[in-house]
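Dropping the structures in below, format is structure tokens.
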Structure I
Amino acid sequence: MRLLIDTQSFIWFFEADKKLPLSIRAMMEDAKNELAVSIVSFWEITVKMSLQKLNLSTDIETLINKSMKYGFETISIEPIHLITLSALDFYHRDPFDRMIIAQAIAEHISIISSDSIFKSYPVNCIW
């Protein structure tokens with residue numbers, strides 16, 4: 001299964017945070033699943049780190065390199081994602097999350113997220 005990991009779940013995975021349920025971690029570690037992260041997540045992490053709203057055990061360059069080494073696909077922002085975003089209802093106001101939702105819809109990919117608002121959109125949200 002192809003899985004798009006939202007920013008919070010991505011951070012929890014790489015920071016080995018116990019907030020990430022063991023069942024979700026196991027799904028992410030299952031070699032049968034194809035993991036993806038949006039470039040938007042890296043952007044969000046970079047912004048929050050520079051504003052000192054997020055403190056991680058590593059810098060953004062190392063985190064990106066670790067994600068590639070672990071086999072994560074990085075999903076760039078494509079025109080179809082923007083078109084999909086433009087049609088989304090405003091259940092969710094966070095611009096980073098809205099783009100991740102739009103990418104999941106456009107790419108027909110499931111999302112791993114603990115954010116209950118994601119389930120308001122026509123996307124398969126796991127968790």
Structure II
Amino acid sequence: MKLNCHCGAIEAEINSSINELVKIVRCNCSICKRKNATMGMVKNEDFKVTKGKEKLKLYQYHTKVANHYFCTECGIYTHHNPRSAPAMTGFNLGCVDEVNVDDIKEVAFFDGKNHPMDQKK
């Protein structure tokens with residue numbers, strides 16, 4: 001699959017088909033609630049930025065462990081590395097032209113608002 005941001009400055013290759021994704025997920029954490037994206041998940045080695053790496057901006061917050069990336073030209077969230085699974089890359093399925101997010105029937109829910117790493121011991 002091929003991912004691209006809105007303006008085309010960022011492109012990435014995803015070594016997986018929609019049917020082979022590790023997980024398709026939506027999350028309710030503070031950033032996911034605002035970006036409202038349906039995300040596919042693959043191993044880091046199955047996601048490669050092929051164009052525009054210099055146009056990507058890293059955003060980190062809270063524990064500063066997760067890495068969230070967006071295009072500096074159009075502002076679209078393209079992908080992230082979650083703190084709970086740093087060996088994985090989550091990516092915006094809305095940025096994959098061959099995927100119609102509305103057709104996806106099984107989307108897992110992750111309760112990031114009550115993230116286990118934020119719970120007091």
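Here, each number is a calculation from the coordinates, and none is a lab measurement. Everything numeric in this text was worked out from a predicted model, so none of it was measured.
Among I, II, considering only mean projected area of the Cα convex hull in nm², for residues 55-94 alone, which has the greatest calculated value? Let's see the in-between values first.
Working: I: 4.5; II: 3.0.
Going through I, II one by one, mean projected area of the Cα convex hull in nm², for residues 55-94 alone is largest in I.
A value of -14000 for helix-only ellipticity at 222 nm (-39500 (n - 2.57) for each DSSP H run of 4 or more, over all residues; to 500), calculated from one of I, II, originates in structure I.
Please state which of the structures I, II yields 13.8, 37 when Rg and Dmax of the Cα atoms in Å is computed from it.
Values: I: 13.8, 37; II: 13.8, 45.
Traced to structure I.
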